[in-house]
Structures are given as C-alpha cells and as structure tokens.
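Structures incoming, each one as structure tokens.
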Structure 1
Amino acid sequence: MKRNIVFFLLISGLSFSQQKNVKINDLPPASESHYFPLISYSGKPLLENKINTFLQVSELEYVPNSGGNPFKRASTATNSYSNYVDYYSWEKMESPENILSITMEGEASGAYPENFFIAKNFDLRTGNYINVEDLFRPDAAKTIKNLIQKEIKKQIADFLVVLKAEKNQSDEVLAQIGLYENCYTDYGLDGMEYYFAKDKMKFIAPRCANHAMRALDELDSHVIEFSYKFLEKYWSPYAKNLVSGSSQVDHTSFRNKLYKGTIGGKYPVTVLVKRLYDEQGGGASFNASYWYDKNKKLIEWNGKMKGNHISITESEFYSEEARQWMVTGFVEADIKGNRITGTWQDNKTKKYLNLELEEL
C-alpha cells in the first residue's frame, strides 16, 4: 500500500510540474485582430516546438521561424480557404495534468463574416494533438455520439415547448419553430469542438442556423458535458492513462501527427498529417502539409490509406488559370509503427527518391 502511495505521489508531482512549466503568451506581432497562443514549455523544447508547429501550420498556414509575419495569409485571405481570419482571444483551460486545452475565438470573413470558436488539446507527455477518436473504445464511440445527439435533441425539444406555448405567435417565432424542427443533429465526434475541463469533458456542437438565419437562433451552439467519472466506462486505455495523470503513453492513430525525415536521403523534411476521413470498404482519405526544412514552404498532400499503405498526390500551388491544384509529385509508402517508408516521385522528371519519415 505504501509503495502505491509513493508511486501516486511521484506521478502527481511529475504531472503537476508539467502544468506548472507550461506558459502561454501572444504570438508576435500581436494586435487587436491577432491574439494567437504561443506556447512555452520549460525543459521540454521538442514538445514546445511540436505544439507551436501544429498550431501555426494548421491554423495560420505558417511554418514557425520561416520569416515574415505569421499572420500574413490569415490577414490577406491568401490561405487555402480564401478567408480573412482574425483571432480575437485565447484561453488556457483548467484541465487534467497531462493535458493542455486551449480555446480560441475569432472571426472568418469570406462571402460574409462568421464568428468561430475552436478548441485545441495536446498531450503534455508527448506534445501530440489529442484526437477524439483515440479517447473511446471502438464499441463505445457510437454510444458517446448517440448520448450527445440525445442531449442536443432534448435542448431543442425543451425550447420548442416554450416557443409553441406562446400565444399569437409572430412570424419570427414561427420561423424559429421551423428552424428548430428541421435542425441537423447527426454530428460525428470529429464534427464537434471539444476540450478538457478540470473534472469534465465538454463537447460543442454547431448551432442549428446557417449564417442567414443566425439572428433567430437563440440556442446558438450546443454545449454537452460529461464528467470523467461518467466517461470512465467508455475510455480507451490511452484515455484512462491520459486523464488519470499516468506517465504510461499508449499508441494513438495516424491523424494529426508530425513526422520528420528525408527525401532522397539528403533533403530534410517535416510533415504534418491533418484530418483523416474514414471511407466505406475500410479505407480512408487524409490531408497533410509538408515542407523542406531549408526553405519552409508549405506543400500540400492529399492521400488515400488502405491498411498500412498510403498513396499520396502532391500539389504545390493552385493555378487560377487552370482552376486546379498543380500536381508536382506522388508518394507510395507503408506505415510501420512510428515510421513511414516508401518512395517520392517527381511528376515532371518521373524520377524516384526514397522517402523515410519518423514520428516526432
């Protein structure tokens, strides 16, 4: 019993030091339109770099330390989705010791301005992004999704009761009733924002209204929360160790990970795998960005995964004249453990070079 107590205290002390050593400041140059988190993790430079690289590449489409203003693409709508993006605030949430949860709010402007709320969660033991798909046992993920959907429907149903009880319903109230009666609620776990609070996990599902109808949507986004105690019976082994403060790190999926390696054995590259989309037949598609460490220019990958094999089409830029992404290369590779090995082919010369990557 005494040994167990000592072990618990050691783990707790380790976890506490992790949270204590994490500081967040504003990424320079900060302004009223650009307050973006910059992580400092004392004594853990590799993990600090992983988290900052993930945040800046995935959100700003900027490779850290590549020169220039990191907000340039966001502020000039020259990003991949052609939107002006402003980041108004960020907040470090009070979360379990192994977890860094950051929420951000801002506004994206394309055809019209739209406020957004996003949450990013990182494993402080590894610096890896925490994927919601890794948190639940395969047989339990659907249960959690159904519980969330049930709660969203209850929130809507309760509000509909209030609306329908009004006498002499105005056109606005009738429009609200129509909005909520036709609300889409069948979101997958990866279609929602989520973050870790002190003793609970919160999911934020999109609101019922589109931009044009937003003024009618009094419910706005749907917030659903579950205590960690309630979720215990659904956790994967990885999640149990993550939330409990254990130092044991379990294997997690391919999505949202950073890899480092070489092309041709002599050209150092870094790869950020982004979202992975499951497809029928057991396969999946995914997006990734990579850059040569020397010039730090982002190049896009669009890939297919079947088993442990991945096939990738590389596009370096979008041609306005041709109205399509211009293909510059192809990758055929296999994933084995934390390594990816295969070949990269130049689309122009048809020359093959070896590709070797290892998870950071």
Structure 2
Amino acid sequence: MEALVIDTEAWYEDANTNLRSLKRDVGQCITESASYEKTMWERIETELKEINVESLGFDHPICSGVLDIKSEPFTNMPGSVSDIFKEPFRRYKLEQNHDVMEACKEFIRNEESKINMDDDLGNINYGEWLDKTEELHDLTKRMLESMLKIWKSPKYEAYIKKEKSINEGSYVCEVLAPLINIVMSDLPGKPTAWDIWGEEGSSASATRKGSRKIARRADYMMVAQLGKKAELEIVYLETGRPNSSQDKRVRDHKKLIRFSKDSIDTTRNIKNLKKIFNQSSKRQNLTIFTINIAGDVIELYAMRKESGIYKYCLIEEATIPLHMTSPSAVYPLIHTLLTLRTVVACTIHKILYNPDSGDSDHSSSEMVVTVSTPKNS
C-alpha cells in the first residue's frame, strides 16, 4: 500500500482512501497468516470497520495509513493481541548488559560523593584558574576527542580540500555545541546556570522591546540563577557557516553588543535583579560575555558598565581548526573556551558571594536607550 500525503483542505477524502487501502491490506494479511497472528489481524479488521476518520482528526496515524501501537485500533484491544503485533519488533531489543549497569552504578556513586564535597571557591580573583589539574585534563581531553570526530569526518575533509559547503546547522550541532556543552557544564563553584540553544527569545531583549513575541533570539545563551526569580543572561553566542561573510560577522558582532547591553540594563529595570545589583560590590562584578563565531574564528568578548559607560572589549580569539593540526595550533581554541568557563564561573561567584559594601545607591548615571529600528532591533 502506498499511503497518500494528507491535504488538510480535503483530508476526509484522502484519509478515507487510505483507510480503505489499509483494510484491503489487513484482509490480505488475514488470508496469508495463521494461528495467533491471524486472530490479531481479524481483530484489527473488526476495529477498523468501526473507525470514523472524521472523528479522529487529520493527523491521526490511521488517516495516513499507519497502524500505531499507541493509537486506535490497539487502544481498544487486550494486551495479548497487541503483543502479537509487537513480536516482529522484538528483534531490535537488547538484553540487559551487566557491564553497562556497573558503569551506571559507578558513575552515580562518584557523582553522589561529589555532591557532598565543599564547592566553595573562597576568595577568588579574575585571572586565576579555578579548575583543578585533573579537571582541566579531563575537559581538554573531551574537547579534543570532540574535535577529533570533526577531523576524521569526510564532510569536513571535503570542506577543507574541495570547499564543499557546510551549513550553519551542521556547524553548530557537530562542532560548536559539543565544545560549548563540554566547557560550560559543571562550572566551578557549581552555580545554578543553564544553556538555551536558540529555542526562545532573550528575556533581556523582551524587556527592552516590551514583548516576548518580538524578542530577539541568540543562537546560544547561558542563564544564571542569582536569587529567587532573579535570572541573568550572562553569556550569548552567535554563529554562521565556517566560511561566513564579513558582513554576517559584523552583523553578529553588533547583535551581541545589543544583547549584552540589554542584559546589563535588566539590572536596572527588573525588580528582583535591581535588588541584587543595588549593592556596588555586585555592580562592580557585573559582566556579560559573548562569543562571536566569525567563520572559523572564535572571539570572546565582555561588556561592563563603568562610570555610566558601557564598555565592550575582546578578551581572546582563536582559530577553530577543522582538520588535524599541531598542539600549538589547537591550544588557543582550548584556552579560549576554558577562559570563557573560568570567567563566567568567577563572575557568578563574585556576584553571589562578595560581601555587600553597604553602598545601596545605584549608579547615578541615566540609563542609555538602545537605538533600534523595526527591522533590525
């Protein structure tokens, strides 16, 4: 049977055609089967006779000629009949593996023991490595293993040697997301923070624009929990293809500046954040970090507001090697990513735990409005 693709404007006719075809095929199965399997097909045939496609809705599997174990007609059948339908699929199942179970137990035991460890970073300063040696080794190894998959990939070999195109989705999913997920997980000090990969608009942008519906989306954000209902977007990332145009890189650069400024401004106009940053010791450490993947180059920037002036500056940059290379060529990428990890962890820790100075007078400067147009705001 070749099921029709459903046209939502005339779906009743198409769905009924599919149902009639399905009934014919079920009838053929009854003829060709025996014993319990024959009983199953007969029961399916009986149930299909009672089906009214209009009551199911166009997106029901039966309307497209599909028998789905989670839908009618199986929902009205005893489990013993459904089990016969499942039988051909049992070949794909694996028996429980003792080694995998032991690995799970060992992992959970190790992680549970870490929960009870003291994660207090104490009095830390910028410019200091926060991860212990063994953790740095592990992070570096995992990032290199992730890059090795790219170096061995025929797709990226074709990109390097034959200039075959790599789209943005592949670049993000295969190269960037694995690296960011590795380096931004389990930050030193174990702050409450989470990643958002392009699935929702920036809250900071929504605050400025007055609506989530028109808020801009970053390709990636990290949000830090600073208190009850006090969330700060502390990292933004924008990317394109490995061979993005200069124009695209410049647009992303400007977009990241807007995100950063919007995030800083939320500490002035969102009540729960304003309460936190009303202390000068907190304001002094308020920094938003951005990553601009400008083609095959990663640029790490930071924005601060000092003396009423928003300052945006490059911290590190490195080439993203998409082919096997020397340690000295790949080190800058690893260093830049670990710098991002460290400065974000340090910033969150200082905001959360630096002692209040007693100065509760927020910056006296006026908040500068972000200039925007309907098209590119």
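The value 2.3 for distance in nm of label points 7 Å out along Cα→Cβ at positions 86 and 206 was derived from one model only; which of 1, 2 is it?
So the calculation was done on 1.
Supply the structure label, taken from 1, 2, corresponding to helix-only ellipticity at 222 nm (-39500 (n - 2.57) for each DSSP H run of 4 or more, over all residues; to 500) with the calculated value -14500.
2
Can you spot which of 1, 2 the value 0.99 was calculated from, given it is Rg/Rh (Cα atoms, Kirkwood Rh)?
It must be structure 1, since only it matches.
A value of 20.4 was derived for mean count of other Cβ atoms within 10 Å over residues 54-61; which structure in 1, 2 was it taken from?
Answer by label: 1.
Can you rank 1, 2 by FRET efficiency 1/(1 + (r/R0)^6) of positions 94 and 246 (r between Cβ atoms, R0 = 25 Å, to 0.05) and just name the one with the largest value?
1
Taken together, the values in this text are just the output of simple stated rules run on the coordinates, not laboratory data. This structure is a prediction, so every number in the text was calculated from the model and none was measured. Cβ atoms are built from the backbone, for glycine too; each structure is taken alone.
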